[in-house]
Structure I
Amino acid sequence: MDKQKNYFLQIVPDVIALFVLVLLLVGIVLCLDAPVKPYSHTVTDVAGQWQTEDGRICALNNLPKGDLVLTHAISGVDGSDQRLCLKSVDTLFTVSADGVVIYSYMPEQPKFLGRSYGMDMHMIPLPPGTTELTISVHPLFPGTPANFKDAAVEDAGMYMGDMYKKALPDYSVCLLMFMFGLIMLFMGITAKNLKSSDNLNFFALGTFAILVGLWSLNETYLLQVFTQFPALIKFMNYMCLIFIAYPPVSFTASATNHRDTVLLKILRWLIVGNFVLTLVLNAAGICDIYYLLPVSQAIIAVAVCMTVYLLTHAIREKTINKHLARTLVIGMGAAVVGVVIDLIRYINNKNGMLGTSAFTRLGVLLFLLVVGIYLIRERNRLTMEHDRAEFMEKMAYTDGLTELKNRIAFNEKENEIRSRAVSCMIVQFDINLLKKVNDVYGHAEGDRHIIAAAHILRDSFAQIGICYRTGGDEFIVVAEHGSEAETERALAEMQKMVDAYNENEHPPVPLQIAYGYAVYDPPDALTEAEHLADQRMYDCKKKMKSAGCDVS
C-alpha cells in the first residue's frame, strides 16, 4: 500500500503538469487560428489624430505631459450599440459628445491603496449621430503624460472579445505559471521528509511562480474587468513586486548549499523594510506607492546580483551538483533572453499581439519548467532511495517469520529506554513444547506454532506495548503505556486467544505460552527487571507443569 501511495505521489503531479500544458497550448492554437466569422461590425479607430487646444495633432497613446483638452471628429454614430472603448492608466478624464459631457472617470478609492488606480477599461455609450468627441485629461501624477491604449469606436461586445483574444497568450502563460506554482508547493509538502532533500526548495520555486503569474496578470486587464476594482489589482501587483525578489535567492541558496548565507538575511531586511515603508508612506499620503516602485525594482536588481553570485561561487567552489548548476544556467539564460527580446521590442515599439513583457514571461516560464523538471526527477530519485532505505531497515529490524521486531530492534529499544530513563513493564514469554512439535510434526508445524503465538502476543498487547521475537520460542513485550493491572488484562486476553486458537485450529500439540513480567523503574538496572521477568516466566512454567500440563 505504501509503495502504491509513493508511486501515486510521484506520477500524479507530472501528469497534471503535462495535461495542463497540453490543454493550454491546444487552446491557444485553436483560439489564435480559428477562422473569423463574418459579422456586421463597424470599427472606427480613434487612437490618433486628436487635436489639442493649441492646434497640435497627437495620438492618445503618445500624449504630451500635463492636462489637455483633446478633440476628434468622427463620422456620425449610427447606432445605440456604438461605444467609445479605450483603456486608461493612472489618468482622470471626462468625455463629451458634441459638447455634452457623457462620461466622467474620477474614481475614489481607499486611502491605503494610494492615488494610483493602475489600469482600467472603459466602454462609453455614444449618442447616435455624434460627430465630435472631446476628452479632458488630467494625469494623476505631475510631470507625467496621460496614458490611453487601444481607443476605438465599436460594439462593446466585439471590443471585449478582441481584448480577450489578444490577452489569451499572456493569460495562458500566467495560468500555467500559477498551476506550476501550486504543483511545486504540493511537491514540497510530499518531499519535506525525504533525506538529502535540502537543495530541493520546491516552496521557493512554487512561490516565485505564483508571484510572477499574479504580477503578469495585471497586463491582461482580465482581473480589472472581473473585479471592477482596478486599484486593488494595482496594489496586489505592487505587493507581488515587493516580495518577488526573495524566492529566487532563497532557491539558489538552497541549491548551492548556502542556506545560512548572510545575503538572505540582508535581502529579508531589505524586503521587509520596503514593505513597511511602502505601507506607511502610502497610507499616510506622504509618498504614493507609484513613486516607491523604483525601490522594489532596485531590490530586484540586488536579488539578481545575489543569485548570480551564489551560483558562480558555488560552481567555482564545487558546492553544487553539476547537473543542477547546468539546469540553472540554462533556465536563467532563457529568462535573460526573454528580457532582452522585450527590451528590443519596446525600443522598436513593436508589441503586436503580445504584451510588452510577453517574452519575459515566456523566459521565466521556461526557467520554471526547466528547473521544475529537474526537481521532480530529483524528488522521484530521493523517494526511491527513501523507499529502498525503509525496506532495508525493515529487513534489518524485522523477524522474517513472524514479521515482529527482532532481537536487533529489541537491543536498540533497550538503549532507548536507558537513555530516556522511562518506566515500563517487561514481559517475557516462552512457547512450551516447541521442540516436540518440530521433532514429531516437522518444522513447518513448528513455524505455524510460532506464527500463531506471535500474532496472539502482538494483538493482545497492541494497546500497551510492542512485541519482539528475541529467540526461537522466546518473545518479549516492552509495555511503556501499561500498568500492572493493564498487563494482567492483556495476559488474560492472550489466554482467551490461545484457547480460541486451540479450539478452532486443532493443532497437533495445543499452544501453550508461559510468561513472567517485572516493572523497570529507573534508576534501577534494566537487566535486573529482565532477569526478574525471566525468572517469573520459569516459575509460570513450573506452575503449569504442577497443574498437569506437559511443558518440557
Structure II
Amino acid sequence: MAETAILIANGDLRLSANQTCWAAQNEVEQKVMEAVRGFGFQVDRGHPYDEAKQHGFIDSQKYGMEVFRNIPPAAPLIVVEAVWQYSHHLLHGLYTHQGPILTVANWSGQWPGLVGMLNLNASMTKAGIPYSTLWSETFDDEFFLNGLKRWLNGEKLVHDTAHAKPLGMYKLPKQAEETGAQMARELYRNKSIMGIFDEGCMGMYNAIIPDELLHKTGVFKERLSQSALYAEMQMVDDSEAQAVRDWLESKGMKFKTGPVHETDLTDAQILDQCKMYIAAVRIADDFGCDTIGIQYQQGLKDLAPASDLVEGILNNVDRPPVKSRDGGRVLYEGKALPHFNEVDECVGLDALVTNRIWTKLGYDPETTLHDVRYGEEYKGEYVWVFLISGSAPPQHFIGGYAGTVSERQPAMYFKMGGGTVKGISKPGEIVWSRVYVDAGILKVDMGRAKVVELPAEETERRWQATTPQWPIMHAVTYGVTRDQFMAQHKSNHINVAYAPSAADANKALAVKAAMLRDMGLEVNICGTRHGLE
C-alpha cells in the first residue's frame, strides 16, 4: 500500500448538527491520524475545515463530488465517523474509488458515529463496494491497532462472523415449516401494499429495497407524498386532534410541555402531531396499505413537528381510534398499523411479516426498529443500548402508556419541535432481525435476545450519554459478541418484537425464518438459544 492515506469525514445535511458535532469528530480524527502515523505512514485530510460553516464535514452530495475529484483514485481511503452521516454524500465517490477503503467509528453513543458507520457499511454492502471496517473507544487498543496496521500494509480486514449461520444448517420444527410456508404462499397470492411517504431518508441507500426484489415476496410499494400528508393534516379538525391527545392522557401518557416554541414541546406542536396521526391513518386506508413509512427527518421537518409521536402510536395495537372522514367507521380497528421509521423499507417488510406471524401465534404483535446506538458491560454481561428517536410503541415499555412520556425533539434536528414517545423497554424475551440487500440479493439476519432492566441510575447515565429524549432498550444478544455483531450487522437499525416466553420466542423465530425463506430471502440464524437443531 502507498504510504499516504487520505482521511475524509462525512456529516449531516443540517448545519446546526454539523456545528454541534464537529468537536467530537475532530477529536476522533486526531486520534486516528496519530495511530496511522505511529506505523510510519503519512495521512492527509481530503478536505479542509470550513471557517464560514465552522465544521469540517462533507455536508452534501454536491460537495462530496468536489472532494472526490481531488482524491487520488488509488489512494488508501479512511472514512472516520464520530457522528450520524448521510451516506449518499460520498457513496458516489466510493463506487469508483480504486484504492482500499477503511471505515472507522468511535465506540460512543454521543452523536453517534457507530450508527453512521453501520449505515455507510450497509450501503456499501448493497452497492457491492469492497471495504474494511474498525471501531474503537480509545484508538490505542490491540483490536484497533492490530487491524489498522494490517490494513495499512495492504490486507483486507475480515472479522469473526461465525455466529451467523445459514438457515440450511438447522432443522426447523415441522409445525413452523408448515405455518411459515402457508403464510408465505398467502402473502404471494393475495399481495400487500407498503405505503412510502417519499422514498429515501438521510442518505440511507441501504434502506431502499429495489422493486424487482420486493415484488418477488408479494409486497408492492405505493409511493405516497409527504406533501399529501401535510395537506391531509390541514383537513383535520382541532377537536379531532385534541381527542387523540385526550385519549393518550386518559391512558396515563404524559407530555412534558413548555411555552417556548424554539426549545419546548408546546401544546400546538402536539396538536399538529395528532393531526398527522389521523391524516396518516386515513391516507393508509385510502390506498389499502398494510404498513407505512414517513421520511421523518427531511421534507416535513421544515413545515411540521417531528413524526415520532405518530410512528410510536401507530405501532401500538391499543391506540386512539381514527374514524373515516365521514365518521362512518373506525380505521384499522383493534390493530396496529406498522410504521417503519425513516422509510426504512427493510424494516417495513420485516414489520409486515412479524405483525402477521405474531398475530397468528396469539402474541402481542407490536414491533419497532431501534438504532444500534452503542453498548457497555454491566455486571459481567454486555448490554446494548438500542435507542430510537421516538417511534417505539408504548406496549414495549415498562408501565405501558403510564410509563410513557413525550419530550421535545432536540432543536438542532427539529426547529418545528414535536414530541417523542419515550420509555424504558420492559424486561423479556425478544426476536431481533435485519432485512438487507447484499449485492442484489435480499437477505435477513435473525437472532434471539433478552431485554434486561437496569437500575434507574444506570439507565439515566446511558440516556445522558446518548439522547435522553428517546426511548431506550437494554438488550443482551444470545451468543453474539459486540465485535461479531458489528462485523456482521448490515444496518444502523435493528427490528425487535417481544414474545411471552423464551419458548414462544423460539417458536416465532422458527416460523419467521421459514416464512422469509419461502418468500425468497436468504436467512442467517445468528447466535444461540434459538431452539433450533
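Out of I, II, which has the highest value for relative contact order in percent (Cα under 8 Å, 6 or more apart)?
Evaluating relative contact order in percent (Cα under 8 Å, 6 or more apart) on every structure, the highest lands on II.
In terms of distance in nm of label points 7 Å out along Cα→Cβ at positions 82 and 402, which of structures I, II is highest?
The maximum falls on structure I.
State the single structure among I, II that was used to calculate distance in nm of label points 7 Å out along Cα→Cβ at positions 410 and 482, giving 1.5.
The value was obtained from structure I.
Upon calculation of distance in nm of label points 7 Å out along Cα→Cβ at positions 114 and 378 from the atomic coordinates, which of the structures I, II produces 1.3?
Corresponding structure: II.
Quick check for you: by distance in nm of label points 7 Å out along Cα→Cβ at positions 226 and 242, which of I, II is greatest?
By distance in nm of label points 7 Å out along Cα→Cβ at positions 226 and 242, the leading structure of I, II is II.
Using distance in nm of label points 7 Å out along Cα→Cβ at positions 186 and 250, single out the structure from I, II with the greatest value.
Structure II comes out on top.
I, II: which one has helix-only ellipticity at 222 nm (-39500 (n - 2.57) for each DSSP H run of 4 or more, over all residues; to 500), as calculated, at -20000?
Matching structure: I.
Which one of I, II has mean projected area of the Cα convex hull in nm², as calculated from the coordinates, equal to 23.3?
Structure of origin is II.
If Kirkwood radius over Cα pairs in Å, for residues 122-441 alone computes to 24.6, which of I, II did it come from?
Among I, II, the structure yielding 24.6 for Kirkwood radius over Cα pairs in Å, for residues 122-441 alone is I.
FYI, it's all coordinate maths here, none of it is from the lab. Just so it is clear, the model here is predicted, and its values are computed rather than measured. Cβ atoms are built from the backbone, for glycine too; each structure is taken alone.
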